[in-house]
1. Assign the value 2.1, calculated as distance in nm of label points 7 Å out along Cα→Cβ at positions 54 and 262, to the correct structure from 1, 2.
2. One of 1, 2 was used to compute mean count of other Cβ atoms within 10 Å over residues 230-237, and the answer was 24.0. Which one was it?
3. Given a value of 1.6 for distance in nm of label points 7 Å out along Cα→Cβ at positions 30 and 166, point me to the structure among 1, 2 it was derived from.
4. Here semi-axes √(5λ) of the Cα gyration tensor in Å, for residues 22-189 alone was calculated and came to 45, 17, 15; which of the structures 1, 2 was it taken from?
5. Using relative contact order in percent (Cα under 8 Å, 6 or more apart) for the comparison, can you identify which of 1, 2 gives the largest number?
6. To which of 1, 2 does the computed value -10500 (helix-only ellipticity at 222 nm (-39500 (n - 2.57) for each DSSP H run of 4 or more, over all residues; to 500)) belong?
7. Taking volume of the Cα convex hull per residue in Å³ as the criterion, which structure among 1, 2 has the greatest value?
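Read-outs: derived from the displayed coordinates by stated rules, not from any lab. Computed from a predicted model, the values in this text were never measured in an experiment. Cβ atoms are built from the backbone, for glycine too; each structure is taken alone.
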Structure 1
């Protein structure tokens with residue numbers, strides 16, 4: 001079973017690239033990932049895989065020109081050849097007047113994000129977890145999903161003298177339980193350590209949702225108060241990372257926050273920040289340029305404080321990088337990858353009890369951007385949508401399509417959950433969010449199921 005190369009080996013492999021002659025600067029980025037994935041459907045495992053991927057990207061700077069080359073060969077020879085290839089590119093590309101330079105040497109905060117038990121999880125252990133999950137299904141119901149354990153190490157070295165290296169791990173278990181008369185239930189968990197994943201609890205939660213979702217009824221589209229569970233809240237928060245909080249999009253006027261720094265954009269109870277160094281998320285303590293990460297307040301008590309930056313957007317904005325660069329070449333600019341929506345003091349039951357007539361939403365899917373400047377997205381409810389009447393969940397309803405401004409929803413938020421859950425779209429990104437009660441949410445159509 002593979003393991004981390006370690007910082008000493010990374011230095012040894014990167015050295016020939018950093019010693020490349022005839023250029024102004026060199027940067028070496030290592031992304032090494034390994035882990036196992038167990039998929040199941042119809043309550044039976046149908047795929048168990050193991051993979052390892054090693055990527056080395058070398059960025060060369062000369063005369064204001066930038067070249068980037070990548071290889072999967074993690075060796076001194078492979079790194080040197082990638083550097084030579086990047087140097088050849090530099091000779092034919094146009095100068096980049098906005099290039100801010102490579103990251104200077106700065107200390108990186110420590111983060112204990114690696115768990116050996118997670119990195120070395122066996123297929124048998126994942127299979128036992130799947131069995132425990134499936135055992136929660138009642139007769140006539142089936143579970144499908146995936147159980148994944150991953151490990152990674154990221155390192156950046158450059159000719160300015162910056163060197164940083166960090167390993168991390170992640171375990172995730174996702175399932176949808178279906179059966180009976182048209183019902184389905186969803187549950188998932190993401191954690192940095194396999195010990196924090198409880199397959200029985202995940203299976204029980206999805207199975208209970210599936211049983212409660214039987215024989216869903218029609219409901220007219222319209223504007224309803226909604227209680228959004230954390231899995232649903234993660235969708236609009238994640239979209240804000242992409243269309244809103246990046247320094248490049250804000251500077252170019254393409255963000256819903258462009259021109260709104262210091263202005264009220266959400267309810268005073270809403271605070272959103274990014275913090276990759278928190279033990280409550282998944283992440284590494286530096287970005288893909290080697291700039292240290294720290295907490296960045298994005299929305300504070302409903303007021304937009306500013307976006308995240310990489311070295312390029314920071315130079316354009318006349319400020320400092322916040323440590324949010326993505327791997328080069330990166331035309332999209334910086335994104336926050338470890339968002340937190342600060343919790344409140346309400347329970348899910350209190351949110352439901354306070355609702356005269358509205359909807360309880362488990363999660364969204366098929367979501368996409370409609371109008372980024374207006375923060376409008378669209379999508380569907382899925383795997384557990386219920387009508388609330390007079391403070392009680394009455395019955396399940398068929399799925400509905402929504403088209404909704406995220407910032408409007410956050411402005412209309414009146415209650416925030418005290419418990420938070422972690423949701424992740426890919427390995428380097430995770431959002432920790434609570435449940436929300438939103439007083440008006442726009443549903444534009446309904447489904448047949």
Structure 2
């Protein structure tokens with residue numbers, strides 16, 4: 001049977017799609033890129049924000065309700081991931097063309113459920129991971145490796161603990177075996193994934209210890225990790241990053257709000273001052289580090305003064321890049337019961353203010369790279385003909401014109417132009433084939 005799969009949302013969902021594909025292909029299913037020829041259509045959904053949920057459900061309606069081309073009838077429709085976990089059986093009632101609803105812990109059951117051809121939801125929480133499954137990698141030379149699943153933080157706005165379950169760390173030796181295989185296969189970049197990687201622990205092995213072992217296991221690959229929680233970022237992680245040359249000098253550290261009052265309502269577990277201390281620690285150890293963050297505009301009860309503190313922090317740190325969102329109610333989270341909801345129009349106005357400010361900062365910081373020579377990893381073709389895409393150690397996109405390097409090659413490039421987060425460069429020599 002032929003299947004088509006599409007993932008929405010974060011890197012964890014992208015990698016879950018690779019895991020699902022690995023499970024299906026080990027059972028004789030084959031992947032295709034044309035959904036109109038598929039026997040099975042699988043959508044891997046994200047529920048973190050309302051917009052992401054709306055997108056995937058809209059796509060489900062479009063695919064499920066609009067196509068009847070094959071003689072054998074419509075394809076089997078499967079919704080996987082966080083939206084599936086959040087709504088369960090109710091999705092089968094809402095969408096008559098939906099056949100299966102499968103949560104993040106139940107992917108091993110997919111071949112059996114598909115063959116059974118019954119309309120059912122499988123959304124049990126199960127302790128464990130997908131060790132032993134060989135993911136069907138989709139993005140050579142970049143690979144994801146899940147080191148932990150779930151979250152115990154219960155930030156008041158976040159649905160993740162309710163749809164991904166409680167924290168569960170994968171075994172250290174299993175992670176290192178996967179890392180070594182990827183490095184030997186030529187993957188130039190390996191990203192460790194977890195809802196909160198800082199909380200990783202396997203027996204006596206902490207995240208900093210795992211991070212060092214991973215770096216030593218794949219000396220020819222760049223190592224990244226997401227996502228980190230400010231309250232759990234310690235000196236040892238920073239020391240490991242600074243001491244191991246193949247750990248990328250890039251750090252994504254969400255601050256969400258610059259107001260201590262809002263941070264307390266968010267249940268984030270740190271103050272703005274403590275957050276800035278961690279930024280200082282990172283920059284002192286690695287002056288050239290590239291920083292990105294997440295920010296929420298219009299959280300319930302956020303005053304104009306609270307919002308200004310967020311603006312001030314954004315201006316003080318001058319992040320190289322930022323992911324900015326208006327507050328989105330998620331049913332079942334503690335924030336939904338908070339008073340003083342911010343009107344939608346005001347949320348959008350504050351978001352727009354942050355976006356304009358960050359655009360200026362990103363352009364200014366990117367402009368400082370003009371004329372510099374940076375090492376990049378060739379990732380594949382760019383969107384336009386005769387262009388190749390690459391990434392710097394700081395995760396900046398660099399476009400090369402009229403080049404033909406093999407994906408997975410490391411190349412020195414001189415930055416000739418910057419357009420916000422996207423840059424353009426000219427090769428200065430191949431470092432690795």
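1. 2
2. For mean count of other Cβ atoms within 10 Å over residues 230-237, the value 24.0 is produced by structure 1.
3. Only structure 1 yields this read-out.
4. Considering all the candidates, the number was obtained from 1.
5. Evaluating relative contact order in percent (Cα under 8 Å, 6 or more apart) on every structure, the highest lands on 1.
6. That value comes from structure 2.
7. For this comparison of volume of the Cα convex hull per residue in Å³, the top structure is 2.
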